[in-house]
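Given below, in the form of structure tokens, are the structures.
What follows is calculated from the coordinates using simple rules that are stated; it is not laboratory data. Note that the coordinates shown come from a computational prediction; the quantities given were computed from them, not determined experimentally. Cβ atoms are built from the backbone, for glycine too; each structure is taken alone.
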Structure P
């Protein structure tokens, strides 16, 4: 069997990256919380880009309902811990990876350890996991760790970067002190003010914020992995423009449309408040 060689394995990146930049990726550490819908494909994509160090976290196991979108979900992995399955996949791409595994997920007690030495945090948490997400971004702000959110919506991806020295996660999304249903609504509208995905949702009854349930597609997850990896690369290499909250963007493959958004004040922005009011009414939350 041909032995692994890092330089050869990632040589086709050179041209889009310089050798010095590839070496920088090899020595950078990315943290990804969640190894499910987007987290698993984030890990695989970043590993193929040649990132050499990761901290990964998840406490869940693979189930049949994960088959439509999750990179590690298969008949062979049913019931297995997601973090271990994705660890094996990543090491199969690059056996030299330095990966720290957090098998109990992330919480207030281990966040400092999870983010220790991390260059970029890439959000792979389930959409409805608000307590852990809010704690994560408080820790990222305190430790000055740049963060990338790439959310799978419909058949597209919505991206918001939370960067040190710019608007904080809480200042943008305004989740503190509201119900989980309201948090879900604010997170959704904050990520996608244009709501490009709404126009082709054929069965609105599948969206149930109270039950923490919504439809998903594999296309959205794969698009998220591509844009999240690109944002992480640009942040780390300080190459090219990187928009931070209150700026964001959404690309929808179904509608073949890209929009850049700017919401000064985040969800306190008058346009956002109108959008939230309309969404509450449509979902029967008002």
Structure Q
């Protein structure tokens, strides 16, 4: 027999019993139930968050096996949102879960964000149109946003709070000549320190034109841990937050941690130099 207090009792000590009940009453949204998205769902369900809005239009395939929490031989060709809904309910049968199986568009983004306390960005790196839509709506609705990018064997992290620098101010997509320039701005904005770059052993696998890139299971799990910690801090209203234009980047392979600061975001003179270098290197 499921009992909420027993199921999440080992959280107590790092959170109080009263705080655990606060988490029970909160709703978190995640657009994307693949790599980082599936790990976010599992982590936040085990934290005891009581309600979720999850979205993904894709199905599991064999090439998802290296990093996605819901990817097994038994789930190949099954919709990711349905699998992760089952996983979430298997952890917490009382969870209130709303599923958006077609993805996120103008016609359903308001419903997707209805009643949401925090949005955790889990979209594919190349899903910029959907990402810009959701971030814009989060700003309008004053919903905090956390985004954790699995890069190499580490995590690059950003947080956008309602009263701080917003997504467009930081990434500066307006005025880009084409889609590839937007991807580059997104990459250097996520990872100003570029800690992962020196050990990319096969650069051909990071293919902007084919919209594919390499990934590791360690990175997505780090992302879930860091993003989950920030969700906890935001929902409980305690703990210092590092928000844009500041960011965090930890790389386990290189044993390095950086707290980044890019005032003016990608308009920062240093970022403009990095952008020009990245154009020559990445788009070559």
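Computing distance in nm of label points 7 Å out along Cα→Cβ at positions 55 and 79 for each of P, Q, which one ends up highest?
The structure with the largest value is P.
Consider the structures P, Q: one of them gives 1.1 for distance in nm of label points 7 Å out along Cα→Cβ at positions 199 and 255 as calculated from the coordinates. Say which.
Value 1.1 for distance in nm of label points 7 Å out along Cα→Cβ at positions 199 and 255 corresponds to Q out of P, Q.
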